[in-house]
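Each structure below is given as structure tokens.
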Structure 1
Amino acid sequence: MARVALVTGGSRGIGAAISVALKAAGHTVAANYAGNDDAANAFKAETGINVYKWSVAEYDACAEGIKKVEADLGPVDILVNNAGITRDAMFHKMTPQQWQEVMSTNLNGLFNMTHPIWPGMRERGFGRIVNISSINGQKGQMGQVNYSAAKAGDLGFTKALAQEGAFKGITVNAICPGYIATEMVKAIDPEVLKKNILPHIPVGRLGEPEEIAKLVAFLASDDAGFITGSTISANGGQYMI
């Protein structure tokens, strides 16, 4: 069944692939973005997917943005919390600002986006929420205490909210990608990738954004109604839990 889907961070990287996959599945998609107008406008021109600008770190901005999306497209039945940032530093050098910025987007952003949408999903008796966490939220990562803590928090958010939504027809699941071939990862020195990253991935390659996107599309479908509270690892075998 075709529904309205909202993807945060939905005009670049994994988020862009998710937006495209949900559109291909027949849904009407809104792609949120935070700051890169040129990339967002290019994405809209290429895909025909509407883009909406606001920061998921700000609750009021999320509430207003969601109102705009629903006025344009209809009630949001599928929410993909994908937006995320990094502010990497060793913990002894990490500043309060680096901590707060990552928490505000990567963890608080889930509350800020989901809270305004939740009552409508409950009333309609249907909802699909997919939270994009990270392998580093599962295993931790040196130099990313802020990021790892936020992404681990996303998993607790997922499990608790899934219990509240289950009897209302709302599923809440999380995906933990490993190293995915986005612009950010491709910018890593090829020798570093070859010597320090790929040897730790048993399948021997980076993941593709489309592989994450197809998983999201399934979790967002009517066929996935019995899957909720799950954390799905998509990391090529790099970390098994």
Structure 2
Amino acid sequence: MKVAIDLHIHSGLSPCANEDMTPNNIINMALLKRLDILAITDHNSTLNLESFIEVGKKHGILCIPGVEVTTREEVHLIVLFKGLNDAKQFQKILDMTLPKIKNNVRFFGNQYIYDDEDHVVEEYDILLMNSIELTVEETIKEVQKIGGIVFPAHIDRKSFSILTNLGFISPDIGFRAIEVTTKCNLNDLIKKHPYLKRYNRVTSSDAHRLGEILEREFLIDIKSISIEEVFKFISRM
């Protein structure tokens, strides 16, 4: 079956996202745009996942637990988990490796944690946009211990991408997929880096505003709407 996905969406917990990126607003926008599956991937935090998963269940949208990690090299990685408990386990690693620098709300923006009715229950005060202390390889190892899956985010961008910051993707690092933006010229990218043809491709929005969430434009062929099937798709080579 063909399903529409967007595996890179930020909530109001990410300081660079709009405050209206709440559970009900995002899930309702996903319904309007006829998405079947999405992932909430805030910067270096999983603390908003539970409410999104609950709201998604009410409306028939599969919400995969996720996070966008900024590694020591300032490379963005998308990490997805099989369940909320796995995400909570990884949160302990984030808590230990993220610098304890207070957020400057006036400069970076608010970092809101919501309940399933979009009420702000907490304003997280540690700045989430910093790099954690783990390298790309160290992050991958920690994710794999938990049973999660990881791939480099928006590799076609000039900032916070693995190609820009490291220059290449090592075949030994273990990635099965790469993420590109909707603006990516894939042919040009592959001409420059021919080895990218071996990777499965994921197109995501990296939405920080409601209007940026993908339409029904990136479709994958899976047997059922489940996290296991999405993991299989990403892992195929």
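No lab work stands behind these numbers, since they all come straight from the coordinates. Owing to the predicted nature of the structure, the values given are computational and were not obtained by experimental measurement. Cβ atoms are built from the backbone, for glycine too; each structure is taken alone.
Odds and ends about this structure:
- For 38, 31, 22 (Cα extents along the principal axes in Å, for residues 3-114 alone, calculated) the corresponding structure among 1, 2: 2
- Among candidates 1, 2, the computation of Rg/Rh (Cα atoms, Kirkwood Rh), for residues 59-106 alone that gave 1.05 used structure 2.
- Entry that produces -13500 once helix-only ellipticity at 222 nm (-39500 (n - 2.57) for each DSSP H run of 4 or more, over all residues; to 500) is calculated, selected from 1, 2: 1
- Label whose coordinates, when distance in nm of label points 7 Å out along Cα→Cβ at positions 91 and 163 is calculated, return 3.5 (choices 1, 2): 2
- Each of 1, 2 could give mean count of other Cβ atoms within 10 Å over residues 11-18, but the derived value 25.5 comes from 1.
- Largest in distance in nm of label points 7 Å out along Cα→Cβ at positions 67 and 99 among the labelled structures 1, 2 is structure 1.
- Read-out log10 I(q)/I(0) by the Debye sum over Cα atoms at q = 0.11, 0.24 Å⁻¹, for residues 123-226 alone, computed value -0.42, -1.48, structure in 1, 2: 2
- Here relative contact order in percent (Cα under 8 Å, 6 or more apart) is compared for structures 1, 2. The highest value is that of 2.
- Structure from which 1.13 was derived, Cα Rg over 2.2 N^0.38 Å, for residues 155-194 alone, options 1, 2: 2
- Label whose coordinates, when Rg and Dmax of the Cα atoms in Å is calculated, return 17.1, 53 (choices 1, 2): 1
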